[in-house]
1. One of 1, 2 was used to compute semi-axes √(5λ) of the Cα gyration tensor in Å, and the answer was 28, 17, 14. Which one was it?
2. Name the one structure among 1, 2 that helix-only ellipticity at 222 nm (-39500 (n - 2.57) for each DSSP H run of 4 or more, over all residues; to 500) of -6000 was derived from.
3. 1, 2: which one has distance in nm of label points 7 Å out along Cα→Cβ at positions 79 and 111, as calculated, at 1.7?
4. I have 3.9 for distance in nm of label points 7 Å out along Cα→Cβ at positions 39 and 103, calculated from one of the structures 1, 2. Which structure is it?
5. Computing relative contact order in percent (Cα under 8 Å, 6 or more apart) for each of 1, 2, which one ends up highest?
6. Using distance in nm of label points 7 Å out along Cα→Cβ at positions 15 and 71, single out the structure from 1, 2 with the greatest value.
Structure 1
Amino acid sequence: MVTFGDPQVILFSADVERAAAFYRAFGFAERFRTPALGAPIHVDLELDGMRFGIASIASTRDDHGLAPVDHGQRAAVILWCDDVDAALAETEARGIPTLAAPEPWLTDLRIAWIADPDGHPVQLVQRTG
């Protein structure tokens, strides 16, 4: 039986470099880039053991013959933090669009939503209880 491991999610992007810079600003470290020089078609990023990739829409279509959905809310990235209100103030100061203001959720969380450069929703989450 085949063994699988190291699962990864890929976000499709019209501009891989711009998207990677967005996530690096939240503390993600770049772990892989291809090509090494020039405009990347794929970048892997990691934070606290969570690794995901950003792949070029054009490369995914041209190199692999797939038709990635390039609009709408296709996936969400969740970022835990110690202060949602302060995090949202920082992202707004950087010009990042807010999708939903901070609000309590469930019994012990406070959440807000922002958008990455390709429109993927990013949830900022704080444990309050």
Structure 2
Amino acid sequence: MLEVQAPNELEELIRSTRILLVLFYDSRSPNGRYLAGIVEDIARAVEPVIAVARVDAATLPGVVRRYARSVPRLQLYFDGEKVWEQIGFFYNSASDRYAIRRGILYALRSRNTSPSRLGISLRF
């Protein structure tokens, strides 16, 4: 998983990565740390086919304002275009994982692909 460190780094990742999942979160918040843990599990399941990055509002508030406006939020980019976004979470591990899995699945289908075509599993 990539930790975005500079304001222009996310823009470059979006432009240069075929499929990118981005978590916008605040590391100072217990909820942010909870979601970062779930996204780490997702990264282990889908990388390197789907790149996974996170942007910490505590260190890059300007990037969060530009791309997400609020935290926590997940966004999926496909060929540089945002194809899915989840705002808000259940804070129940099973429910959050299910919602994220379904969101990614539907976004991939909207681009005429699937996890099996990509050679990945969305079991996280």
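FYI, it's all coordinate maths here, none of it is from the lab. Please read all numbers here as calculations on a predicted model, not as lab measurements. Cβ atoms are built from the backbone, for glycine too; each structure is taken alone.
1. Going through each structure in turn, the value belongs to 1.
2. Source structure: 1.
3. 1
4. Comparing all candidates, it corresponds to 1.
5. Result for relative contact order in percent (Cα under 8 Å, 6 or more apart) over 1, 2: largest is 2.
6. The structure with the largest value is 2.
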